[in-house]
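I've put the structures underneath this note.
Laboratory data are not the source of any read-out in this text; all were calculated from the coordinates shown. Since the structure is predicted, the reported quantities are computational estimates derived from the model, not experimental observations. Cβ atoms are built from the backbone, for glycine too; each structure is taken alone.
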Structure 1
Amino acid sequence: MTPERFDIYDDQQNWIGTELRSVVHAKGYWHRSFHCWIVRDEGEQRLVLFQRRREIKDTFPGCYDITAAGHLTAGEQLHEASRELEEELGVQTPFEKLTYLLTAKQQLQGEVRGVPFIDRELSSVYGLCLNQPLEAYTLQASEVDSLFEVPLDDLLALFRGETDVIHATGVQADQSEMSDQTDLVNQTNGKLISLPIHPRHICQIRASEFVPHGTAYYIDVLEALYHVPKD
């Protein structure tokens, strides 16, 4: 596969060129990303979906995260980045159906398998109400380990510090036949493949297990999700 390149920006958000993904994260260049949180309504209750990242990811492997998200590649426009929904979850929806929530400026850093990274992102955050069960999603093998849903009230309480743990219902991709990153690519046409999912299970989840976007980010986004129009 062709290595990813991102548009990069200075501290004043002026475009300064393009660079390889690995270099962007190694040197901490500012770049743009797309976030989309999916909710669904069950009676009077609103549920929010989030994913668990694959252990092979180059940043925050194995952490819980946004329902679907991704970087904008070099030259890509924001409306094109909604492709992440189809790639990661099999959701085909026009960009115009998404509800803009906020823009976040984040600086995250860490180390994965001995390699340090600095992730500086300008993230456009959107919401989508989609009333379909977990089993209707198709999880992208190279990106998404599991997909969970939980009452929006519960997840908000978790990040407000009103509870230490929540119980989330999830489905997991069946990766029993996948041994490494190479196996996740269909050698016939070079496209990433998706896998069938296991039956539902319930997990206990703590706030510390999420990607550290920051408490303010999560609270602001989750509060905004109450106002996403019904499907």
Structure 2
Amino acid sequence: MARVGICEDDPTIRRIVTESLRLSGHETVAAHTGAEAIRLFRDDDELDVVILDIGLPDADGRDVCQALRSGGQVSPVLFLTALGQLHDKVAGFAAGADDYLAKPFDVKELAARVDALARRGRLVQPRNPTDLVLDPARHAIVCQDKEVMLTPTEFRMLAAITSRPGEVVRRRTVVAAAWPDGAIVSENTIDSYAARLRRKLTEVGSPVELKTVRGVGFTLK
């Protein structure tokens, strides 16, 4: 049995997914907005799999995924969405997804994918998150009682880095997460965004700094 977090705003689809997984022997936790998913899933150490829609009423599900990753949630994420084009899938995987299933879908295939992800997820060790909280609905970073707004690109760039604490995140990984698939982004543009993020991290009182690893990428220390 796996514990599965489901974030889907359509009540009919949410019910179908919930009931089919329960019939397969799984326990489910349901949310209907990105904010609710962050509240329910972020600190749930018992989740084995997270299922996210992308077209949520308050946030892009890809931003929700990055926010969960930045908060220390390491459970495999499956995007269940009507966006089934190749560039949508590429963007989903760049945002941290482990699997992608387009609507309409077969409930048996969904259950099989959840089973496979749950087996994989049990091998992953939890990570310690930073004290920063990323709000995907407002595109903001929060640290204790301070909040600073980010642009969508800044949010996704920072999330790509904070979701991998202790690692050096390569520039190409940052570009894939923050810019549309196929975008040509200059080194100066990346460095300019990094400088803006450093200023905003200082403004919010972040306990960690964004460091550039010359010729490679970025890390938090």
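Tabulated data
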{"quantity": "Value 3.9, calculated as distance in nm of label points 7 Å out along Cα→Cβ at positions 58 and 202, assigned to which of 1, 2", "calculated": "1"}
{"quantity": "Origin of the derived value -12500 (helix-only ellipticity at 222 nm (-39500 (n - 2.57) for each DSSP H run of 4 or more, over all residues; to 500); candidates 1, 2)", "calculated": "2"}
{"quantity": "Which of 1, 2 leads on Kirkwood radius over Cα pairs in Å, for residues 98-161 alone, largest value", "calculated": "1"}
{"quantity": "Which of 1, 2 yields 22 [relative contact order in percent (Cα under 8 Å, 6 or more apart), calculated]", "calculated": "1"}
{"quantity": "When mean projected area of the Cα convex hull in nm² is computed for each of 1, 2, the largest belongs to", "calculated": "1"}
{"quantity": "Comparison of 1, 2 by distance in nm of label points 7 Å out along Cα→Cβ at positions 50 and 210 - largest value held by", "calculated": "2"}
